[in-house]
1. Where does the value 26 come from, among 1, 2, when relative contact order in percent (Cα under 8 Å, 6 or more apart) is the thing being computed?
2. Among 1, 2, considering only mean count of other Cβ atoms within 10 Å over residues 36-43, which has the greatest calculated value?
3. Assuming 2.5 is distance in nm of label points 7 Å out along Cα→Cβ at positions 68 and 116 as calculated from a single structure, say which of 1, 2 it is.
4. With helix-only ellipticity at 222 nm (-39500 (n - 2.57) for each DSSP H run of 4 or more, over all residues; to 500) derived from the coordinates and found to be -24000, which of 1, 2 does the value describe?
Structure 1
Amino acid sequence: MTTTNKPKVAFWIIAIIALIWNAMGVMAYIGQAYMTDDAKALLPEAQRELYENVPAWATAAFAIAVFGGLLGSLALIIKKKWAIPLFLLSLLGVLVQMVYNFFLSNNMDVYGPGGYIMPIMVIIIAIFLYMYSKKAKTNGWLN
């Protein structure tokens, strides 16, 4: 039998922010994965080429990252310990996606130094959510 302690207010704030963050990630994924040719035509040529040349495995990693994160956030809100493997799956998806973004594409050439900010933020948040879910289990907030 596992014991469950009552989580503090910060837990709920973090869980709700995580849900919103990952829902925005899902929207970004859907927007990218289902971008029409007309929408792509409105992009500058360099950006359009980026979108058109993303390999399937990088798109799959993006999907795993955002949907894993969204499900992990929902699990956190309902205080389930399976938030931990979901956030780990999300983190792994983020890392695979970022290998492509940083090392195998010309994203940084197209977006410049500012193009590093969001990917680094995504990595930090994914690590935080995974570590926080482990801490929540240790504190007895998840069952």
Structure 2
Amino acid sequence: MPVACELCEQPGGVPVASGPTWRVIRVADADFPAFYRVVWTAHVAEFTDLSPADRATCLDVVARVESVLRGRLSPTKINLASLGNMVPHLHWHVIARFDWDSHFPNPVWGARQREVAPAAAARLKLPLEVLDDAVRAAVAAS
């Protein structure tokens, strides 16, 4: 019996854009509103399971998402991660981090450092829908 995969069976977040081999979703996380994932469509666990051309495509999409977050939000840091320990389906986390966020400088999966008021989304320079539109436009050429 095949093991269920949540990224094969569900969007995994708010759908933002998709191409023939990938999709970009925004994670609904109140602490980290500018948290996106680039999810490879085919069920593979490791980056090296992809062909060299597919690896280039995947990283190009990741870089385009990162570029939008940097250009539109001016975060303190961008975190990139491809872990897959909990969901062994190839996906990249692209997360805009700010020195005021609830966990900074710890990883988003680490210990909370502070409460954030007003809410994190309200502290961003633009509404999430506008950010999603910018991400969508940036990855459209991929």
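Just so you know, all these numbers are worked out from the coordinates, no wet-lab data involved. What you see is a predicted model, and the numbers here were worked out from it, not measured in a lab. Cβ atoms are built from the backbone, for glycine too; each structure is taken alone.
1. On the way: 1: 32; 2: 26.
For relative contact order in percent (Cα under 8 Å, 6 or more apart), the value 26 is produced by structure 2.
2. Working: 1: 10.0; 2: 20.9.
Going through 1, 2 one by one, mean count of other Cβ atoms within 10 Å over residues 36-43 peaks for structure 2.
3. This figure was derived from 1.
4. Values: 1: -24000; 2: -9000.
Only one of 1, 2 returns -24000 for helix-only ellipticity at 222 nm (-39500 (n - 2.57) for each DSSP H run of 4 or more, over all residues; to 500), namely 1.
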